[in-house]
Structure 1
Amino acid sequence: MALYVFGDIHGPTEIGKLTPRKFPAEPTLTEEDYVVVCGDFGFPFLPTDVLDEEKIPFDLPFARRQAVQNRRAYAKWVDWLAQRPYQILFVDGNHDNHAFWNAQPVEVWNGGMINRLPDAPNVIHLRRGEYYTIAGKTFWAMGGASSIDREYRIEGYSWWPQELLSLQEMEHGLQTLETHGNQVDYIFTHTLPRVLIPIYFGRYSFRENDPVSGYLDEVYRRGKGLKQWYCGHMHADIAKEGYRLTVLYEDCAEIS
């Protein structure tokens, strides 16, 4: 089993990171392998992405032409994803359609709860606070983060308040870890713990005000046996020895 971890791909905008041109190992992957995206997966993003083109309404708060173009790009790339022999896993980021994923059926997979993308069942949403065992390795997942650009977005179309964790999701995540003695090999999140932001970025960041990062401080404190934590969100590639956390954007990391 090989498992490759990526940062944000933002739907069709940066899906090229997963193609052979930028990911040379991609053609060698089999049904035993996995690709993980640490949030801002973006398939789907606009609510109209999953509508038949003729059913896209005209009374949208943005140009219908944009919705049609996005729908065509979604269909093209989801068809490509569905043809991959491996499984594509992701945690949700702040730029994901939370209303869509919250409405999908839930099933148990490798010990934790997931959703599948109906148009590509090998695309798997790792639900918030869930714990998985894959090929003898353990993983804890938590999506969510705060959007710094939400004032420029439209609620229900390009921004969803569910980007932030609910109290129930926070409690569930900690309880899941406690059930496993706070022992976990790898963690996948969208953002990183607040305590590490100035260490990794060397300056005060507005993202330090993200309540999801504040919550992740407690997860970072509790985690026992943690080999590595992977996240995206910051649009940077940074790893620092001794902190067991890698921020990904253009790079990918391999867990073998």
Structure 2
Amino acid sequence: MANELDAQTVQVAPHGWVRVDLGLFAETTPPSSEELDAWFDPKDPRWGATAVAEGGRSAAWFLQIRDVRGVLRHYRRGGWAAKLLSSGYVWTGLSKTRAFEEFDLLGLMYRAGLPVPQPIAARVQKRGLLYEAALLTVRIPDAQPLARVTDPELWAQAGREIARMHAFGVWHADLNVYNIMVDVDNRIWLIDFDRSRYSPVNDGLRAENLSRLLRSVRKVVPQQEHLSWPALNRAYQHAWLGFNEHME
């Protein structure tokens, strides 16, 4: 796979656009606009899509696009807003759509060597004053969420990667035990950067991220608050001090 993203925006319909990393397919025939649009249909038998069991608000699938194993996520609202409008968002411009913003943020982080999935493509469909969106990323092989991990050292590694993310300047909008993954080689990955921001992360934002993660621990794996959370928090604070010294 290419180390650099070759991102291009392709109009696939009168009110539909796909932003795609064509570098992933540099050695094959470039995808047509029709194929690009079809990538986001989990019912298309060409992709062999299977639903993701955890997370994704029942709108995420594992699939294979050509020779690339990926994860497709359709954006869905949560909470009370989902009762009114499950998948539509107010249109304020293509570059400001949630899928394109997340695609570009992931690309920035991936190029910088942070442990995030490589983005494949993002699609936006405008419907009047609203739009619907979806995102394709490269699948992390044989990964499991931190919620299933009990080794305190792996939780400590997660703490160090969160600190590295903050030092890079990214605030995660939904940091929880399902958005931190551990692969078969015990490498930590951070996923799901919808609504996340790239800007200096101050002490308040750092504390908010850690508090959100701790709430997730207490809700999903409460036993880990005393078994593994201390290791994560200590490793985070130590790593942050190191990054902060280099930034000063």
- [ ] Figure out for me which of the structures 1, 2 the number -6500 belongs to, where helix-only ellipticity at 222 nm (-39500 (n - 2.57) for each DSSP H run of 4 or more, over all residues; to 500) was derived from the coordinates.
- [x] 1
Open item on the list: So if we calculate mean count of other Cβ atoms within 10 Å over residues 69-76 for every structure here (1, 2), which label has the highest result?
Closed with: 2
TODO: Consider the structures 1, 2: one of them gives 17.2 for mean count of other Cβ atoms within 10 Å over residues 29-36 as calculated from the coordinates. Say which.
DONE: 1
Task: Which of 1, 2 yields 0.85 [FRET efficiency 1/(1 + (r/R0)^6) of positions 117 and 213 (r between Cβ atoms, R0 = 25 Å, to 0.05), calculated] - done: 2
Task: Which of 1, 2 yields 16 [relative contact order in percent (Cα under 8 Å, 6 or more apart), calculated] - done: 2
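Only the coordinates and a few stated rules stand behind these numbers; no lab work does. From a predicted model like this one, the values you see are computed outputs, not experimental measurements. Cβ atoms are built from the backbone, for glycine too; each structure is taken alone.
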